[in-house]
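**Student:** Okay, got some structures for you below.
Please treat every number below as a calculation from the coordinates, not as lab data. From a predicted model like this one, the values you see are computed outputs, not experimental measurements. Cβ atoms are built from the backbone, for glycine too; each structure is taken alone.
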Structure P
Amino acid sequence: MSMQDIAAALQRAGTVLERRPEMGLHDDAPATARWQGGVRVESTHANGTRLMTDMPCELGGTGDRVTPGWLFRAGIAACAATSVAMAAAAEGIALDALEAHVGSRSDTRGLVGVAEPDGQAVYAGPRDMQLQVRIGAAGVAPERLRLLVEAAIRRSPIPNATQNATPLALHVELA
């Protein structure tokens, strides 16, 4: 799809949502993860896409697949890059380069249940995350690109979910 096609699609969607804002709220496609034995898990999408994860050898896996944590970072990076590309298309900016990189630091003690010396639980999630966006567009001022990226990230769903700590309701069903 060309940048013009993307801009036109965004314009159409915006027009519809301005007229009927209730159409903006929808259920997202669920992800289903099924244990495959060991620490290997297969995640599936309703469209048939399947993705296998595993853990590194030191945590009982084979290390031959990506980890769920990497998928989380990849999701943030992909959503950020998509949002920037959409914003550039909407503004008529022809990108020459766009890359989003997400890094984080985690403490494995939280995952395996090792407490702090004082007995406090160790947080299992990433302690901090960094999103770095590299962007280029011939003839576009650097400040305009910087503002474009910042605005796009403010509207990017997955980075927003991490920045604003989306609540997660846990429901347990016994088999």
Structure Q
Amino acid sequence: MNPRWQVAFLTGQSDPLRCALSPLQQRFIDALAAPLAVPHNFPYDPATAAFRATPLWRASIANARQYLGSRGLAFRRRHRPAVEALLARRERSLLLAGSCGLELLVNLHLPRDLLDRVAVFAYGPVARRRPDCDCLLLQGHDDRLSRWYFPQVDVRVSAGHMDYLAQSSVLQHCRGYLAARQTPA
């Protein structure tokens, strides 16, 4: 991987008190061979507690709250500085935006100079619109939630909303997307 790049997850917080990567996210990053991988998920707090599995019903409520809350000014004021600092660390960033992560990114209203340095690999996107930056939307044939938000996407794979990162086809698409952006023009 090009040392000018970093890779970070940007997904909703299933547990609002934690942003540690899940074992599945860690395996995906490891398989992506991203040596400059950010070791935490959004909101990138290095002092967060270790990952703890969260029941699906509780995670769904937490993500729905964060999705809706991200539309307000308080969300932007609270989280935009950390995201800006993260993106400023490297010349380019690949954001792995799962589910409502795309909505969180859009609602941060990042400045144009940072967005120009970001590529987004959105899997199972749940958002009102695409971000104003380089973005690939990948969706599973069985993901009805994402399809409700994005009837048309760039790539379809065999996956449901909860199992993208376990699919080898998703990893291959992500590798290809990143490789295409690292190749000099």
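**Student:** Quick check for you: by mean count of other Cβ atoms within 10 Å over residues 5-12, which of P, Q is greatest?
**Tutor:** Largest calculated value belongs to Q.
**Student:** Still on this structure, I have one more. Looking at distance in nm of label points 7 Å out along Cα→Cβ at positions 53 and 77, point out which structure of P, Q has the largest value.
**Tutor:** For this comparison of distance in nm of label points 7 Å out along Cα→Cβ at positions 53 and 77, the top structure is Q.
**Student:** A further question follows. Looking at structures P, Q, which one was mean projected area of the Cα convex hull in nm² calculated from, given that it came out as 14.4?
**Tutor:** Structure of origin is P.
**Student:** Kindly point out which one of P, Q the value 17.1 was derived from, the read-out being mean count of other Cβ atoms within 10 Å over residues 21-28. List each step's numbers first, then the result.
**Tutor:** Details: P: 7.5; Q: 17.1.
Checking each candidate, the match is Q.
**Student:** Hey, FRET efficiency 1/(1 + (r/R0)^6) of positions 13 and 109 (r between Cβ atoms, R0 = 30 Å, to 0.05) derived from one of P, Q reads 0.95; which structure?
**Tutor:** Attributed to the structure labelled Q.
**Student:** Which of P, Q yields 3.4 for mean projected area of the Cα convex hull in nm², for residues 93-148 alone, as computed? Please list the in-between numbers first.
**Tutor:** Working: P: 5.4; Q: 3.4.
The value was obtained from structure Q.
**Student:** Kindly point out which one of P, Q the value 21 was derived from, the read-out being relative contact order in percent (Cα under 8 Å, 6 or more apart). All intermediate terms of the calculation are to be shown ahead of the outcome.
**Tutor:** Numbers: P: 17; Q: 21.
Answer by label: Q.
**Student:** Moving to a separate point now. Check the numbers for distance in nm of label points 7 Å out along Cα→Cβ at positions 29 and 141 across P, Q and tell me which is largest.
**Tutor:** Sorting by distance in nm of label points 7 Å out along Cα→Cβ at positions 29 and 141 in descending order puts P first.
**Student:** For which of the structures P, Q does the calculation of FRET efficiency 1/(1 + (r/R0)^6) of positions 37 and 133 (r between Cβ atoms, R0 = 35 Å, to 0.05) return 0.95?
**Tutor:** Q
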